[in-house]
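Where a number appears in this text, it was derived from the coordinates with a stated rule and is not lab data. Quick caveat: nothing in here was measured; it's all calculated off a predicted structure. Cβ atoms are built from the backbone, for glycine too; each structure is taken alone.
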Structure I
């Protein structure tokens with residue numbers, strides 16, 4: 001019996017998004033990726049911080065890469081062996097608003113994606129959205145709201161928009177919003193009342209296969225931010241940074 005073959009760890013190749021990297025040692029980092037086949041995937045990147053490392057710059061947040069790693073079912077942190085940069089999204093990284101709002105989407109993916117769970121539709125939606133944001137010339141906040149809504153929809157968390165999320169009654173005027181489910185009628189409990197302009201913007205975002213070129217995305221962002229926090233039972237550090245930027 002060839003015991004060497006039994007112990008061999010298979011190498012896998014996948015497209016991936018860099019969600020975050022933390023220092024492990026003077027030369028190595030632990031990197032969390034979002035992948036289509038294994039969802040959230042954590043890898044040890046040995047030697048990546050060395051000045052002459054071929055992987056230097058590859059593992060920046062936002063980057064879309066081709067990742068090679070050794071997969072072993074019994075361990076939580078896999079071993080990265082190589083990688084190739086596919087897209088660095090320069091249009092996002094070199095624009096302050098895009099990079100700050102984009103960090104919210106990165107946090108969303110970290111929370112929504114599960115370890116070792118295929119996420120092909122979610123991955124495709126995220127990549128398409130970031131490609132659009134990279135070249136977007138309209139209001140950045142609006143595009144991020146549109147992306148966030150589509151990610152929530154694909155992952156099964158999207159808010160109800162056209163009828164009360166509590167009683168099912170069709171809504172049109174005098175609407176409010178519940179972070180537990182979405183739009184509500186005047187008779188049902190809600191977290192915040194919303195004006196007609198904000199409601200119409202919500203509908204445009206929810207109905208559009210392309211991001212609407214509208215203004216006033218900040219109010220919608222606040223609704224989606226708190227809705228997402230309630231659904232995923234977490235707070236978003238990036239949302240606090242955005243709030244500070246808007247109020248500065």
Structure II
């Protein structure tokens with residue numbers, strides 16, 4: 001009897017876990033967009049380029065204006081599941097925000113690949129695609145990447161030495177990047193970069209030499225600056241290079 005009782009308790013906990021995981025959820029609708037390979041798009045509003053196509057194995061999404069927050073939501077991770085128990089899995093899909101967009105009362109438009117993962121089984125996905133828009137529950141979750149370090153890419157529109165634009169990528173945790181500053185060695189001051197759009201920050205006439213960079217981060221109620229102990233951007237920086245920092249956000 002003791003063995004049976006404990007097994008029943010274990011079964012109850014297992015069945016309850018999905019409900020507990022979504023206890024702090026929000027209700028909305030999602031749709032999907034198509035690409036030739038079902039992945040993301042390199043032209044998303046976050047400015048990620050090819051990274052926005054392939055990150056999280058192409059399980060990406062747009063965010064509505066309400067969630068996009070003028071680009072602060074770029075790189076945020078959400079767990080999304082649809083509510084039709086006949087068609088939808090308990091786990092749903094984990095997606096990364098790489099673009100801004102909405103329609104039909106949606107908060108997210110998922111890549112085709114991510115939308116298919118909402119289905120309970122692969123053969124159920126066609127029914128979700130036929131619907132086009134589905135009711136969902138969603139919640140913010142922590143992002144985790146291989147290596148885990150925050151990365152900075154010198155955007156292609158940068159022109160050495162007069163104009164520097166960077167894209168912030170691989171932000172771990174449930175963290176938003178609110179601001180970016182570079183350190184000017186001559187004046188011993190931090191200079192603010194402008195959020196040009198999405199995850200792209202820029203600065204005209206940046207300081208010369210190697211540049212230390214710091215990031216204003218927000219996670220829940222906590223807002224703080226984080227910085228590397230060493231220079232992030234090399235003195236002879238070039239458009240297109242990607243630098244891995246020693247910063248991990250969690």
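Taking relative contact order in percent (Cα under 8 Å, 6 or more apart) from the coordinates of each of I, II, which one would give 19? Structure II accounts for this read-out.
For the structures shown (I, II), FRET efficiency 1/(1 + (r/R0)^6) of positions 81 and 217 (r between Cβ atoms, R0 = 25 Å, to 0.05) is largest in II.
Each of I, II could give helix-only ellipticity at 222 nm (-39500 (n - 2.57) for each DSSP H run of 4 or more, over all residues; to 500), but the derived value -12000 comes from I.
Taking mean count of other Cβ atoms within 10 Å over residues 73-80 as the measure, the highest value among I, II is held by II. Quick check: 1.00 is what I get for FRET efficiency 1/(1 + (r/R0)^6) of positions 89 and 105 (r between Cβ atoms, R0 = 25 Å, to 0.05), calculated from one of I, II. Which structure matches? Among I, II, the structure yielding 1.00 for FRET efficiency 1/(1 + (r/R0)^6) of positions 89 and 105 (r between Cβ atoms, R0 = 25 Å, to 0.05) is I. Out of I, II, choose the structure whose coordinates give mean count of other Cβ atoms within 10 Å over residues 113-120 equal to 22.2 when calculated. It traces back to II. When FRET efficiency 1/(1 + (r/R0)^6) of positions 137 and 161 (r between Cβ atoms, R0 = 30 Å, to 0.05) is computed across structures I, II, the figure 0.70 traces back to I.
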